[in-house]
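Before anything else, here is the set of structures, which you'll find just below.
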Structure P
Amino acid sequence: MLIAPSILSADFGNLTSEVQKVCQAKADMLHIDVMDGHFVPNLTFGLPIVEAIDNASTIPLDIHLMVEDNSFFVEMFAPLKPRFISFHFESEKHHHRVIQKIKEFGISPAIAINPATSIESVKEVIKYVDMVLLMSVNPGFGGQKFIPIYHKIKEVKKVAPTVLVEVDGGVNDLNAPKLKEAGVDILVAGSYVFKHSNYEQAIKSLRV
C-alpha cells in the first residue's frame with residue numbers, strides 16, 4: 001500500500017520542516033485537503049500555501065478538493081502537476097466534465113465519496129476515473145473517528161477492478177491491516193502520522 005500523510009494535521013508554524021520530515025520518512029505522496037468553507041464547514045489552503053508545500057516536497061501531491069466550484073479549483077491547482085486531483089461526487093452536477101478537465105491537464109482524476117454515499121449511486125462515474133477516494137469520516141475536519149467502510153472497498157473493486165482505492169479518515173495501525181485485506185491501495189493518515197513522535201516509524205507501521 002502507498003501512504004499519503006495528510007498535511008492538514010501538520011504543525012503549520014513549521015510547515016517546510018514538516019513537509020521535509022515526512023518526505024524523508026518515506027511517505028509516497030502528500031495529501032492536500034482543500035476546503036472552501038462552503039461544501040464543508042472549514043477553510044484550509046489557498047494556492048500560495050500549496051505552492052510552498054510543493055516547493056518543499058520531494059514526493060508528488062495528492063490534492064483532495066472539498067469545494068463547490070470544482071472546475072475553478074482544478075484550474076487553480078493543475079499547474080502544480082499533482083499526481084491526483086479528487087473531487088466530491090456530492091458537490092458536482094457535471095462529473096464527466098470535471099473528469100475531462102483534469103485529464104486535459106495530464107493529471108489522474110479521482111472521485112471522492114462520503115461515508116453515506118453508496119457505490120451503486122456512483123458506479124457510472126467510477127468507470128471514468130483512475131482512483132476512488134473513500135471517506136471513512138465525514139469531510140471537514142481532521143482527527144475524527146474511523147467509520148468502517150470495508151465493504152465499499154470491495155464494491156469498488158467489483159465495479160472497476162483496475163481503479164485504485166484510497167481511504168481517508170481515522171486511519172491508524174489498528175485498522176490498516178483490515179483495510180489492506182479489503183483491497184485498499186492508498187492510505188491517507190493525518191493525525192496518526194503527524195502526532196507520532198517518529199514519522200518514519202508511524203508510516204512503516206501502516207505498511208502492513
Structure Q
Amino acid sequence: MLFIALEGIDGSGKGTQAKLLCSWLRDKGYSCYLTAEPTDNNIGRLIRKYLKEDNFDPRAIALLFAADRSLHIKDILSKLHSDNMVITERYFYSSLAYQGALGINIDWLEEINSFAPEADIVFYLDIEPEEAIKRMTSLSSFRNTREKESYEKEEFLRRVRQNYLKFAEEREKFNVIDASKSIREVQTDIRRRLGRILSFIEEEKKKGRQTRLEDLL
C-alpha cells in the first residue's frame with residue numbers, strides 16, 4: 001500500500017492532519033497505520049530529552065534521529081507488507097530540513113539516512129513561521145507550560161521552511177499544501193490530492209497494469 005509522510009515546521013498542523021487523514025482512509029475501507037518521528041522507543045525518548053538542552057550538538061542529534069529511524073523503518077515496512085496504508089508525521093525529510101538549518105551538510109545527512117526508502121507521497125504543510133508560533137503559543141496549557149524546544153524559534157524555523165521549499169522544487173513526490181487555511185480546508189486539499197492517486201491506483205489494478213505514481217506527482 002502507500003507510504004505517506006506529512007512534513008512541515010512546528011505548528012503547521014501535521015499531527016492533526018495525519019489523524020484526520022488516517023480516519024478518512026479507514027472510512028473508505030483501507031487499513032491505516034499512524035506513526036511519527038521521533039518514535040516512542042528508547043532512542044526517540046532520548047531525542048526529545050536532548051532537544052530540550054540549549055547546547056545540544058547538531059551532528060549528534062542527526063545521528064540519533066538516523067538510529068531512531070532505522071528501527072522505525074522496520075515497523076513501517078512490516079505494516080506496508082501487511083497491506084496497510086502508513087502515515088508518518090515526519091520522516092527523514094525533517095532531518096534534512098532541520099539539521100540542515102543548523103548548518104549540517106545536507107549531503108552528509110542524506111548519506112547517513114541513505115538506508116531510508118522514499119515515501120510514496122509527501123504532503124508538505126507550508127506556513128509562515130510567525131503564524132506557526134502564534135498557533136503553538138495559543139494551544140493547550142500542556143504545550144504552554146512544557147519546556148520550549150530549541151526548534152521552536154522563528155528565525156530558525158524560517159531557515160527550516162526554506163529548506164522544505166527547496167526540497168519541494170527538487171523532489172517530485174512533494175505536494176505543497178497551504179497550511180495557513182483552516183483545519184478543514186487543509187484536510188480537504190490533502191484528501192483531494194490523495195483521492196486522485198487512490199483512484200488512479202484502483203483503475204490500474206482493474207486493468208492489470210503496474211502502478212506508476214510518478215504519472216500523477
Structure R
Amino acid sequence: MAARQGTPTKGEQTRRRIIELAAPVFNRCGYVGASMRDLVEATGLEKGGIYNHFASKEELALAAYDHAMETVTRGLARSQEGARDAPERLERMIRGFATAARRPVVEGGCPIMNAAIEADDTNPALRDRARESMTRWHRMIGRIVKDGVAEGTLRAGTDPYDLASYLTAALEGGLMLARLYDDPAHMDRVVAHLVAHVQTLRADPPEEGR
C-alpha cells in the first residue's frame with residue numbers, strides 16, 4: 001500500500017533516523033575522523049544498510065551537518081522568544097549561544113566552528129556549508145538590527161553588517177577559548193562584554209511631549 005501524501009515512507013523515516021544519529025558522531029569525531037564503525041555503532045545498521053540510503057559517506061556527512069545546523073538555528077530562534085525589542089532579542093541570542101556552548105544541542109559543540117576548522121581547503125563542500133550557515137546567522141542578526149533601527153529601539157546608524165561580524169566572531173572565539181582551556185570563564189567574559197555593548201546601542205527614549 002502506498003504511503004499517504006505527506007506521510008514519510010519507511011525508507012524516508014530510516015534515512016531521517018540515520019541522519020539524526022550520525023549528526024553527533026560527525027560533530028564530535030570530525031567529518032573525516034568519523035569512521036564507518038562509529039556510524040554503524042551509532043545507527044545500529046550495517047555499512048550496507050547505511051549505503052542503501054546514502055551514496056557515500058560524504059553525502060551522509062553533509063546531510064548530518066545540515067541537520068545539526070537546523071537544530072542549532074531553531075535553538076537560537078527560540079532563545080529570542082518573549083523579547084520585547086531588538087536589543088533584548090540580541091541579548092537573548094548572545095546568552096542562548098553561551099548556554100548552548102555549555103550544553104550543546106548537538107553533541108560535539110558548534111557545527112559551524114567544527115566544520116570550518118576541519119574543512120579549510122580540503123573539503124570545499126563542507127566549507128561551503130559552513131559559510132552558508134554563518135551567512136544565515138549574519139542575516140538573522142542583520143534583520144534584528146534593521147528592525148530595531150526602524151522601530152526606534154536601536155540607535156540610527158547601527159550597522160547590521162558590522163554588528164553581525166562582531167557578535168559572531170566574538171562568540172565563536174569565546175567558544176574556542178573555553179574549549180581549549182576547558183574553562184567557561186572565557187565565554188562568560190565575552191557574553192558580558194557583548195551584552196554591555198548591545199546596551200550602548202539602545203536608542204535614547206523619546207523626550208516626553210515630543
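Quick note: the coordinates plus some simple rules give every number you see, no bench work behind them. Because the structure is a prediction, the values reported are computed rather than measured. Cβ atoms are built from the backbone, for glycine too; each structure is taken alone.
Determine which structure produced the value -0.21, -1.17, -1.32 for log10 I(q)/I(0) by the Debye sum over Cα atoms at q = 0.07, 0.16, 0.17 Å⁻¹, calculated from the coordinates; the candidates are P, Q, R.
Q
Which structure, out of P, Q, R, was log10 I(q)/I(0) by the Debye sum over Cα atoms at q = 0.15, 0.21, 0.22, 0.26 Å⁻¹, for residues 99-194 alone derived from, given a value of -0.78, -1.23, -1.26, -1.32?
So the calculation was done on Q.
With mean count of other Cβ atoms within 10 Å over residues 11-18 coming out at 15.1, pick the structure among P, Q, R it was computed from.
Of the options listed, only R reproduces it.
Can you tell which of P, Q, R yields -23500 when helix-only ellipticity at 222 nm (-39500 (n - 2.57) for each DSSP H run of 4 or more, over all residues; to 500) is derived from it?
R
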